[in-house]
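Undergrad: Dropping the structures in below, format is structure tokens.
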Structure P
Amino acid sequence: MRHITLSGTDLQVSNVIAGMMRIRDKSDAEIRELVAAALDAGINFFDHADVYGADYHQCEQRFADALGWSSAQREQVVLQTKAGIVWSGEGWQYFDFSAAHLIEAVEGSLKALRTDYIDILLLHRPDALVEPEEVAEAFSKLEAAGKVRHFGVSNQTPRQIDLLKTAVEQPLIVNQLQLSITHSPILGQGLATNMLDLDQSITRDGGGIVEYCRINDITIQAWSPFQHGFFDGVFLGDRERNPKLNDVLERLAAKYGVEPIAIATAWITRHPGGFQVVLGTTTPTRVTAAAQGSDIELTKREWYELTHAGGNICP
């Protein structure tokens, strides 16, 4: 398992992250088995959010209840959580980046996770009504109290990040973005820049989010790394929608002696921007198989072959 140092921190983290979004219905034993598989694979990074579960903080609490970690055990891992999404109670959600809400959310996460501090707090999706001064107030209070050590965002554009920076003093070290071989507009747009009448060339993120993050030392964390699109099924083994891609995945898997899921992981970690992969699976064997991709460095030809097979045009 390859590890990276998150810019501006002393955090040595695995470039594969175990996401805990789907553990709410798992037994304590199943959660322990899942976490053990991650740790055995060299993963030391666990991703949460206050809205994961049927109730606020449910998955965070399930995680802590099942593991019962001592303070010494907790210090061996990196815990990341997210805040800012609010359920309306009517089947839709809205966003609240006010200082009061962010501080309340973190207090709830600390209690649920049974820890004194969060390593990284992310703003969970953009808030169109954001007031940067409110975010700055929350971040400064949480940092001063030792409750959050580092901060970042998710699904934000360069200009949205720049807006936050007008008031926020702490470095924003992470941007969590959806990325997979078949859902890769943040990479595909750059490949097709200035191509007339080509949908892939359209800028959808406010202008080069990958390059912006590299320039500003922001680590991209890829969520839904095996999804075909937006929560509409995985591409692995899906020969109806992705026959060519699965042919390439299987051929490269045979070459490297791993499962195709490891090649899909390696496609993301191959990027020189130092991307991390956020796994969403709750199957221990899939965690083990996916994590093997961390140590595979695909050739440029292999990376581009996968990119093309995933639906991108390489002009």
Structure Q
Amino acid sequence: MTETQISTHDAPADDRNDDIKIYVNGDIVHRDQAMVSVYDSGFMLGDGVWEGLRLYNGQLSFLEEHLDRLYEAAIYIDLDIGLSRDQLTEAVWATLEANDMQTDAHVRLMVTRGKKRKPFQHPHLSVFGSTIVIIAEHSKPDESVVERGIRLHTVPHHRGLPLTQDAKLNSHSKLNCIIALNHAIRAGADEALMLDPFGFVNTTNACNFFIVRKGEVWTSTGDYCMNGITRQKVIDLCRSEGIPVHLRNYSLVDTYGADEVFLTGTFGAQTPVFEIDGRIIGGGTAGPVFHRIRKAYKALIAEQNSGTS
């Protein structure tokens, strides 16, 4: 990434992260001692699922929705997490407490099928139980991204049909998205815009994608993209705020002519897009609908933290 490239995951450096403690299978150890086996299914095959969580003012935002998605994914891939929801929640909080974190932290909760007996793909070779790793870092989104905006490049790598690998599955197998991102970076963009198998606009390599046309918000049907927690919260907020929102198929023609474009994700919440395939969107500034949604989302987080949600 060059100096002029930015990301939806940009955050100011924080020296405290040099000494964080990480949860590994029941132990909480210094990051330098946090290790998994080279025989681990996640390392060897990308065989696992994960969730990203945000800590705001002592609260893990939308924790139950994230756990719903994690345990549903584990059922789909026949993975026994080995801990109940309550036990896993306790492990997350223990990790945060070990690092003295109260706010502005990002948590990556990862579960793999565990260490294998032999270095082959058959799941029955994973005989030692799951591997659970929880990384919590001091990490606050760089607010300047809202002023600078994201540049996207449409790539030939699409999000596939469920009969290949369901894009709703938040798996460790991210190579398709990484290849897409590398393609976009080589084209001088920040992130990749990915289409669905039929050529409709779908998602980026890392975030869900929205456009605004004549005051109305459009996003994909959700059939071929990760159905993000933040994505759903934005859809819900649009409905409660009286902003027309449509889940529909739409093309690059609709996208290039949009008044506003923005992305959603757990870390950055909402991030404006100022350029797609060399075309400037909305005059290169964040638009009024984006700011209205962002304000409503911050209010939702504050309401949750007050215990009145």
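Undergrad: Where is distance in nm of label points 7 Å out along Cα→Cβ at positions 132 and 300 largest, in which of P, Q? List each step's numbers first, then the result.
TA: Details: P: 3.7; Q: 2.8.
Biggest value here belongs to P.
Undergrad: For which of the structures P, Q does the calculation of distance in nm of label points 7 Å out along Cα→Cβ at positions 108 and 156 return 2.0?
TA: Working: P: 2.0; Q: 3.0.
It traces back to P.
Undergrad: helix-only ellipticity at 222 nm (-39500 (n - 2.57) for each DSSP H run of 4 or more, over all residues; to 500) computed as -8500: which structure among P, Q?
TA: Details: P: -11000; Q: -8500.
Structure Q accounts for this read-out.
Undergrad: Give the label, chosen from P, Q, of the structure having the highest value of FRET efficiency 1/(1 + (r/R0)^6) of positions 68 and 284 (r between Cβ atoms, R0 = 30 Å, to 0.05).
TA: Values: P: 0.95; Q: 0.20.
Top value of FRET efficiency 1/(1 + (r/R0)^6) of positions 68 and 284 (r between Cβ atoms, R0 = 30 Å, to 0.05) goes to structure P.
Undergrad: Could you tell me which structure in P, Q was used to calculate Cα extents along the principal axes in Å as 55, 43, 38? Numbers along the way, then the final one.
TA: Working: P: 50, 47, 42; Q: 55, 43, 38.
Computing Cα extents along the principal axes in Å on every structure in P, Q gives 55, 43, 38 only for Q.
Undergrad: Comparing structures P, Q by distance in nm of label points 7 Å out along Cα→Cβ at positions 204 and 292, which one has the largest value?
TA: Details: P: 3.2; Q: 2.3.
Greatest value across P, Q: structure P.
Undergrad: Another question about this same structure. Determine which structure produced the value 50 for percent of Cα pairs over 16 Å apart, for residues 92-179 alone, calculated from the coordinates; the candidates are P, Q. Kindly include the intermediate steps, with their values, before the conclusion.
TA: Values: P: 50; Q: 74.
Derived from the structure labelled P.
All of the numbers you see were taken from the coordinates with simple rules; none came from a lab. What you see is a predicted model; the values in this text were computed from it and never measured. Cβ atoms are built from the backbone, for glycine too; each structure is taken alone.
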